[in-house]
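Just so you know, all these numbers are worked out from the coordinates, no wet-lab data involved. For clarity, every value in this text was computed on a predicted model and none was experimentally measured. Cβ atoms are built from the backbone, for glycine too; each structure is taken alone.
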Structure 1
Amino acid sequence: MRLTLAENFRAIFYTPFYLLKALGLAEQAGLTLEWLPPGSPGGAIDAIKEGRVDLTWGGPMRVMKDHDTTPANGQSLLCFGEVVSRDPFFLLGKKTLGRFELAQLRQLRMALVSEVPTPWLCLQADLRDLRLNVREIENSLKRGLSMPEQIQALKAGTLDVAQLFEPLASELLTDPDYQVLYAAHTRGPTVYTTLICSRNGWDRHHQAFTLLNQVLGELQTWMHAQTPAAIASQVRSFFPELSLQLLENSMSRYLQNGIWASSPNMSQPGFDRLSYSLNSGGFIRTQIDFASCVTPLDQPST
């Protein structure tokens, strides 16, 4: 069995996929994966819908958006194989801010992640849960800064709060003047990354997809028994620009925070939380039904 798998953009929170490639686990199970090179966030979605690529990985937010805007047909997107089960982003700022609460954002200069929309959509739902005025906070946000530019602005004193993921969070925290203000994983389950296919793709390749899902589960069991150093050593070639110590620190933080799923089974509470966040932020018009977006591997029992 052979599948084409389009990589998403390169990021440390996608480490389980890099382990899958580095360890050759799919091939050992009799499944040949053709890895297509990384692209822009969500760049393979059209190819998935058109049948030119079998699989990609990314946020279920793309599946939800597809179901929200497009009539159901064979091109409709589905997700399976949960990999990132909690939000991997952080708010960081100076220790002089003291004991931080999200309500303080009303008085602070904060920047949004500009590369992808999900971090803000999830954070604004957290703010709504606290009955904060999201519009007031949103109107004062600094937009358009890349994550490295956010760090520069923090250090230049033109920004109070940056929204970052690894390894940039660990890199900033090597400076003793900075601290994690809010770790988004503390929200609880929020399905952040899965494998994505189309309905037609599932019909064509359900046996291969099922086998890949099983392999992913075996990888997750192995991964959660490893040290950060062991994981970093396996994926170091995917991040040649990073020091081994920074890579290990990033792995350690994500492992300790429970960012990575321990099973490929899709979490309905985590899916529903993401759907709520996207809906409350105006990204989708209505909350999306879990059963409509998952393959038979994860259909709720009746």
Structure 2
Amino acid sequence: MEKQEFTYKTVTYDDTTTTILKANVYYTPAHKNESPEARPIALYFHGGGFIVGSKDDISPLHLDLLLSHGFVIVAPNYRLCPTILATEGPVQDSLDCYEWARRDLPQLLQAEGVALDAERLVALGTSCGGTIAHHMKKSPHPPREILDIAGQKFLGDPWFTSGLLPPGYTSLPSLSPSFIEKVHSEFPPPTSFPVPWGPEGISFDRPRFAWMFSSSVKGTTFKEITGGDTDTLDPVAIFNDIGDGKCPATSFLHGGEDSLVNMKFARRAWEILRRKGVECDLILVEGRDHGFDEDVKEGEEGYEEVAKAFDFLIRHVEV
């Protein structure tokens, strides 16, 4: 596997402040003396609740499944909330990377002997990355297929607005409001940030982590990162705006015991798209929690369902 890092966008806030947005590009090397076959492109958006995470947060399993079927994978950083609205940071940056991958990446990889077919493009993501993937439908050249892996939808539902504690917690530790509010001094908005969870549990030792969990417990996360208008971020608003049959094929992969994003949202979204005549698939894996798909092993419960979801992507880029 080859991995290259490219700049896809530069943002200038004033004469002295510039943010460079980068994407990882993964592909298998071209074989010498072989006529290169144009490959499809997969845009992969990381999770992290729009608040943490980076382009490096890509599951090795997902990489293997995509690379084994000839995809070139583009995984971008994007500016993180809450110091920028979700539509202006994560969504707009991802749309710009999508257009960059279509327009500029084929020429950039020519020197490596890798030919790309920019008409055979799919978008996918995990958690909030799944939410972002739906926004690629807004492109003048939408992807052939969307794979939403446990993405947030129906953002006004009480599941999100009534308050959600981290798994295993009955309450949060005492967090100073002044400490939490320090997150708003992070300017320019970061384009990547470590995740707060790890082998030793959840960390609350940074203002960004404290803000992330305190806003979740208050049920205000989506209201705050959208400036009060959650419809601007909610994929359901996109579903409702599209004409019958005019949406890319869409599949949903979700754990049946997801403690962060209830599986009912995937089912409801699937039902809406089916009624609109969209080719879609719903894959629910009973007994599995949020993120199970990232490290499930072949032969383990849930692996076949993950492979099936990626097969749906592959089917829509076959020549």
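Tabulated results
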| read-out | value |
| --- | --- |
| log10 I(q)/I(0) by the Debye sum over Cα atoms at q = 0.22 Å⁻¹, for residues 18-105 alone from the coordinates reads -1.09; which among 1, 2 | 2 |
| Structure responsible for 30, with relative contact order in percent (Cα under 8 Å, 6 or more apart) calculated and labels 1, 2 on offer | 1 |
| For 30, 24, 19 (semi-axes √(5λ) of the Cα gyration tensor in Å, calculated) the corresponding structure among 1, 2 | 2 |
| Among 1, 2, structure where FRET efficiency 1/(1 + (r/R0)^6) of positions 98 and 250 (r between Cβ atoms, R0 = 30 Å, to 0.05) as derived comes to 0.70 | 1 |
| Winner on distance in nm of label points 7 Å out along Cα→Cβ at positions 130 and 226 once structures 1, 2 are ranked, highest first | 1 |
| Read-out helix-only ellipticity at 222 nm (-39500 (n - 2.57) for each DSSP H run of 4 or more, over all residues; to 500), computed value -12000, structure in 1, 2 | 1 |
